[in-house]
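Just so it is clear, none of the values below were taken in a lab; they were calculated from the coordinates. Not measured: the values here are computed from a predicted model. Cβ atoms are built from the backbone, for glycine too; each structure is taken alone.
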Structure I
Amino acid sequence: MFGGQREPPQWTLRYNCSRVLTGRPLHLSKTKSWSCWIATSVLLLAFSVTALHGQDPAASARQAGEDYRAGVAAFSRNDLPAALKDFQQVVHATPEAEPGHLMLGFVLARLGRVNEAIPELEKALALNPNDTDARTNLALAYEQIHAPAKAIPHFVSLEATARAQGHGLPGAILAAYVRSLAATGRWSDANAKMSTAIADNPQNAELHDEFGSVYEQQHDLPKAEEQFAEATRLKPNFAAAHLHLGLALRAARNANALSELVKAHELAPQNEQITMELAKTLTLAGKDDQAISLLQHSLELAPRSNALAYQLAIAYQNTGRAKDAIPLLRKAAAADPRNYEVLTNLGLALCQVQQAKDAVPVLQKAIALAPKNLSARQNLAAAYVGLGQHDDAIATLRAALKLAPNDPRLHYNLGVAFKMQDDAAQAIPELQAAEKLDPSQPEAPYALGMLYSQTGHMEQAARELSASLKLRPQNGEGWSTLGTVYNTMGKYPEAASALREAIKQLPGQADPHLTLATVLASQDNQTEAASERKIAASLMRAHMNLQRAEVATNAGQSLLKGGNVPEAIVQFKDALSYDPNYVEAHLGLAKALERQGNLMDAATERQKASDLKKLPERKARQ
């Protein structure tokens, strides 16, 4: 269901015809209302006490009664361990009396020990088959431990009893009945009971929310959305319903999902599940920075939450902060070492920071835990490539293709692995398969085009490169390569067009200008050819000067770090003589001048760096 795991059921207790606990607290995940009514007086225990080993029956009866009263008193003040001990003593003294078993089962369930509660409730029901309270709690217990087939017969009996008394099942009990029917695939019965329940209780927001989850289980998103929306209308502060509606809308790719999850978070800002789902939705919407801010704040409130830390790690990965993600992923893996998804993401993050050697065993473990995990296999292949173990990468990808022979990404990765081994004969069929399986992606035809151009198959290269560039026009290197291919084929107008597009996208590179000059010369356009050569020469000089500036700046930074400020200033000034627009040299010179106490000149250098950062050509070069 959308709400994930439900919280422990809320029990209510009445004894001597008086309710001890009333009301039903709202929880953020699905809840059940457990009921346990003690209509039997403490004196009933006395009739069940027999003489044991010569003991006085009256004394045993009195002791059992005292234990029973003590248990009820302990329970009324929420001292469940004390109540448990008292009712265990009652059951030991009066094993054939129903009240002790009923109350012992009741307390065990309240403690979350449902599996231990079930035998006590079964014993209570066996002793008194007409006790609807024991039967109700037993049915709910079976439903909670995911044994719906055992729960259903008890729900059927409870419903028959309720009808005979002229009423239906309480809403919470009916909801559990419907969940059990749905869990066993009896959708028509579940839907019929939902329709009846909604007709009888149209203003019950909790029922609408429960039944929305049942429709979701049937993959009927429109009806699920309808029920969740009605729940939020009836109860605007119902955080769980807003959560479930948001998740249903997200599954339907509805843009309103985010606003519902934001509303849920506003209503319950400390609920971990809501925070996680909101963060996931922000990430899916490309708002990773907002997800990171949300998760960081939530972790300040709940620093031990592995789930929130893991979600933050995913957001870090999405924003290129793999280094920040790794400690969080390691923590998550230590807390749940058999979680293959965590291990897969950890392996990926290690690959992203060039720690392929560490990634390999992590990804191997993920695959051992989930052999059909294609992401882990692809990441493992990437790790092997990073280590230069191309044969291992190929073997990994081939194994993955046995599981998913029609996965275009696997074929593409395998083709690239063969290409890295200069094995065009095996690379080409894999890349062709990738292109055929998913013709909407530009990577496979681009790789094929580059491979064909390198092996001298220019017609095929031009065809594949053109196909790739139609899908992704913003590829300056691709246009440059296509221009070179057309030039080799003698298709000069096509070559010139492709190269001019390459120059437009890569204004700082000299090679497209040089190739265009060759094309223009072949068209006997010597004037423009000379102009292109001149531009190329200027760019090459600028590139060389940039390299010199980088070397001098690095030297200056090393000298500054070592405390040799005067020599550092000389190096930074040399860098600026090579490239006056080199921002890093201005910043380095500013630091050095500050060390000398020349704050005015330092401020001037910082301003120059700031101004240069705003220039379009600077951004393009970066």
Structure II
Amino acid sequence: MANLVAVLARSVREHGARPLFGTRSQSGWSWLSYDEFARRVDALRGGLASLGVSRGDRVAVISRNRIEWAVGCYASTGLGATYVPMYEEQSEREWRHILADSGAKVCLLSGSVRERVAAAAAEVPSIHHLVDFDAVADAPTGYAALLEKGGRSPVTAISPEESDVAEIVYTSGTTGTPKGVLLTHGNIVANISAVISLLPVSAADRTLSFLPWAHVFGGDELHGLISLGASMGICSSVDRLASELGEVQPTLLFAVPRVWNRVYQAAQHALHDKPRILQRMVTRATAAMHQQRLGEPVAPIDRVALATTKALVFGKIRERFGGRLRFAVSAAAALAPEVAEFIDDLGVVVLEAYGLTETSACATINRPDERRIGTVGKPIPGVRIVLDHTVAGAEDDSGEIVVYGHCVMAGYHNLPEETARALTSDGGLRTGDLGRFDAEGFLHITGRLKELYKLENGKYVAPAVLEEQLTLSSFIEQAFVHGADRPFNVALIVPSRAALEEWARAHELGALAYDELLREPGVRALIEGEIAAASAQFKGFERIADFALVTEPFSVESGTLTPTLKIKRRRVLDRHRDRLEALYRERTAAAAPASPHVPGARL
């Protein structure tokens, strides 16, 4: 198959009566078949054509995951147009930039953001039409009216070339203005075909889709499931993820490490309050499973602990995923090995993958029959990876990851100089990530060049790796590590409020207001201990020398997180610069010893 139009056509032909999308209402879940989805795509294709959309045009969309989002994507590509997805959570400034930079002619949108989008689009000359998914049926600029109009004037789908741009996916912009990544039909189709060839999946599979399709990883899930003829429930809200997993009962799941970390944290927190005999049994069981992974023999008493734990503890946790989950794909950030092993212990095979927007999502992945926890697997078919050991920050056997193959983007939209910097003369993509291969060819991610900084002593620090480890604590929701050109690292810690308040009630501090609670010596000691435990595997120069507790979480709304929940480091620095500087001043004034330790926290 050469394009997304052919992908959908084949699935409709082979799986027309099967369910594709599930949506939840007060009366329960209802499912839309492939046949009905295709009819809506046909109708909207005619509707968009009536608005003047044709080959080479750009159709933007600003919405959360919903059936209309997917209809818009396949209707646009069927006209030879390019789809430009954005997030509802983005600022009007970012929308305005993307609409203008892409030259979008039409913008599809969710009714909840109509007024804000209209304000942004008013300053973009290329925008001719706004189409509201939620407009009343007879509204002339509404989605329903456009479907009806297109149904009366059908337009046959074209067959785009592999080199035609299917989507312009704008990067999240953790370090600056979002860049438009040009992904061709060939990029996307070859990528999903390569990944699916490695996984035991079929039309019988089902997922609960909650990763935004505007993100390349979520888009891979959407197009990949459609190519299989499989089905996906559309999560109505991330807040309802836990309950809807039980309702949809997925067999596979695509998620980012943040989701798995929360499962791990919740389980560890719950286990902390259980009888010691149960805690010891779980400890023996997890140790036994680790031995099994290494191919080592397990003592009879440990086999008993393992069987009992699977029945009494792990089985109940797995039921929260719906009871049918076989495996999950994790990407977009590093997954801590202890978290991966824990999910694996539950009986859910976690396949960690690696890729960027610029690699059409996936460049490497662990296979069910060939995987190693703590790595991102091996290159997918048709992809080759080379390490550039000459870049600054590369130590030992690490180097910058350079990706070759069908997944590499066509370039950045309207940014020839950026494209030239990113692509090597022989077609490789400089990812900006550091990695190393082990003896068996599995890729380990060791840091990101743009985030990498150097301490005064010349040692390089990869903060995201440290932050991920710190947030494994059930008492730490978010962490930000800083130390560029400084003698040591400091951190901003956002505590897990629910866990901390539960701890406070157990220690007769429940009557305190939250900001008062964070000033309590006992709380400072608690977080200090959690940081020390999480830092045990850090190198000496990576240790956190001091930290401050932050009451306000990093968020998309405050501009400190991207829509895909990555930390915007510049924004956090700007917002908390005074607090970070105070940590260094106080340490210097206290004439701290040369070897950093972890003192009490400060607000």
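Computing Cα Rg over 2.2 N^0.38 Å gives 1.43 for which of I, II? Checking each candidate, the match is I. For which of I, II does helix-only ellipticity at 222 nm (-39500 (n - 2.57) for each DSSP H run of 4 or more, over all residues; to 500), calculated from the coordinates, equal -23500? Value -23500 for helix-only ellipticity at 222 nm (-39500 (n - 2.57) for each DSSP H run of 4 or more, over all residues; to 500) corresponds to I out of I, II.
When FRET efficiency 1/(1 + (r/R0)^6) of positions 61 and 461 (r between Cβ atoms, R0 = 35 Å, to 0.05) is worked out for each of I, II, structure II gives the greatest result.
Of the structures I, II, report the one carrying the highest value of distance in nm of label points 7 Å out along Cα→Cβ at positions 301 and 421. Kindly include the intermediate steps, with their values, before the conclusion.
Numbers: I: 5.4; II: 6.1.
Across I, II, distance in nm of label points 7 Å out along Cα→Cβ at positions 301 and 421 peaks for II.
Once distance in nm of label points 7 Å out along Cα→Cβ at positions 165 and 181 is computed for every structure in I, II, the highest value turns out to be that of I. In this comparison of I, II, the computed figure 11 for relative contact order in percent (Cα under 8 Å, 6 or more apart) is attributed to II.
A value of 35, 28, 12 for semi-axes √(5λ) of the Cα gyration tensor in Å, for residues 389-564 alone, calculated from one of I, II, originates in structure I. If volume of the Cα convex hull per residue in Å³, for residues 197-548 alone is computed to be 187, which of I, II is the source? Corresponding structure: I. One of I, II was used to compute mean count of other Cβ atoms within 10 Å over residues 77-84, and the answer was 26.0. Which one was it? Of the structures listed, the value fits II.
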